[in-house]
Structure P
Amino acid sequence: MTGFSPLRPFGSTGIMVSPLGLSSSYRPGKHAVQLASDEGINLFFAFGIDTQMTGGLRQILPARREQLVLATGAYNYIWWAQNIRKTCEKRLRQFKTDYIDIFLFLGVMKPAEFPQKVRDELLKLKEEGKVRAVGLSCHNRLLLGELAASGEMDALMLRYNAAHRGAEQDIFPHLAAHNPGVLGYTATRWSYLVRRPRSLPADARVPTAGECYRFVLSNPHVHCVLTAPRSERELRENIAAVRQGPLQEEELAFMRGFGDVVHGQKRWFM
């Protein structure tokens, strides 16, 4: 990759990923996908309804299918009533591809929302060659820790940031046995980590989005973290920041301290 940090293994899946992945949740512009690819990002997270990501990937996937990593999934059926198999087949058609690299069951909040029949269907899709790696996105750290220890899933998409560091105790210690791929999201805690809390003085330093991504990536257990910029300018800034590499210990300490303040502001907020 030109001028970007090296690709790294996505756990034991055999998939190589860039440290920063792109989500188009905030619609950064129709050229953002091409820009990200040109700058070395190879993992793209697609909801299937985000037209900018869908259109952008359909333009660049044909020529670079072996180099790019398509991550997508079906939403928790309790919320969205999405059929896993039908959703997977729809995504294959949408992106005009024979396989999906990482297919996740999204939005799991508790173990009951990830029953055995869902797990079995994910594994069937993998056995059939429709997907390379399967897993889930989940806020329940204990469930993710159990899945990490069992090795049942290839990929875990989890919240980890300076304000929410519980994964360090509940998930990361269980990864070694099976080495699932770890995809981080909400690095800025939905932008709360780049705002000044009212409890801090007006001249208090506030982290940049880039520092938030570097904090997450400074933990060796996270293989890739998603960025969801609002513009191409923000995307360029985030890429430039990640190129600086891991945070130094004093920077990590600052991020943890700021994260503690942010976490205490709205205890109701997930």
Structure Q
Amino acid sequence: MSRRTSPALWAWLAAGFAFLYIPILSLVFFSFNQSKLVTVWGGFSTRWYAALMRNEQILGAAWLSVKIAAISAVLAVILGTLVAVCLTRFGPFRGRVKTEVLTGLSLLLLFVAMEQAFGWPAGRGTLTIIIAHTTFALAYVAVVVQSRLTGMDPSIEEAAMDLGARPAKVFFLITLPIIMPALVSGFLLAFTLSLDDLVISSFVSGPGSTTLPMVIYSKVRLGLSPEINALATLLVVVVAIGVIAAGLVLKQADQARQRDAKMAASK
């Protein structure tokens, strides 16, 4: 006999979703506002999207943030996967992830010491931001990939090695396709963390390497512009499209894997 969900639980669930999504919907709504005041409706208009396309500061910072997020996410997936494999094969690590403030300060001191000792990196800029974002994002990727590796049947790899496959070939042909959903999830997570980061970027950035969150934070301190609403709306749309596309790709890959497993079992 199935248990009926309490109406109170549905009410709490609705309140939780409302708390999360009503601010986003209001932001999208006011991005089409004619008025310069972000909280006063002055009629429907797309003027702030046109103004955003002419704002070189915001567009330059957005492109820099996307480029840094993509590069650091790729590096975080590669390094985080290696860390996850080591943690799965050789046991857990007793360390803990530090807060963003401590991470940013530690990396800043490291970059300064390295520059004084070796002359590299020369100053703070895009390179130091990529290194910093990769450093803190790979820990999240490692956790995601490790959870997938932990639930993986090790007999599959053992069977491949018994048939003569070398460990590297087993990893790329057997293990990697199985953990691919975790790699995609880890990439999206690392990309989002990098794109959203403000604290660490503030520590390790320099002149000419201002990311989008830093630009938005500086503008919010002086008063929020409707252009920020338009920019945030575009980011929401891009992220939603990316999530839907990734979900479709993972679904197709899972269906193909299940179909191949059924065909192998029927032989």
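The numbers here are math on the coordinates, done by the rules we state, and not lab data. It should be emphasised that the depicted structure is a prediction, and the values quoted were computed from it without experimental measurement. Cβ atoms are built from the backbone, for glycine too; each structure is taken alone.
A few remarks follow.
- Source structure of the calculated read-out (FRET efficiency 1/(1 + (r/R0)^6) of positions 83 and 243 (r between Cβ atoms, R0 = 41 Å, to 0.05), 0.50) within P, Q: P.
- Across the set P, Q, distance in nm of label points 7 Å out along Cα→Cβ at positions 35 and 75 reaches its highest value in structure Q.
- Identity of the structure behind 10.4 (criterion: mean count of other Cβ atoms within 10 Å over residues 11-18, calculated), options P, Q: Q
- Structure responsible for 124, with volume of the Cα convex hull per residue in Å³ calculated and labels P, Q on offer: P
- If helix-only ellipticity at 222 nm (-39500 (n - 2.57) for each DSSP H run of 4 or more, over all residues; to 500) is computed and equals -25000, the structure in P, Q: Q
- Mean count of other Cβ atoms within 10 Å over residues 43-50 derived as 19.9 - corresponding label from P, Q: P
- Relative contact order in percent (Cα under 8 Å, 6 or more apart) derived as 29 - corresponding label from P, Q: Q
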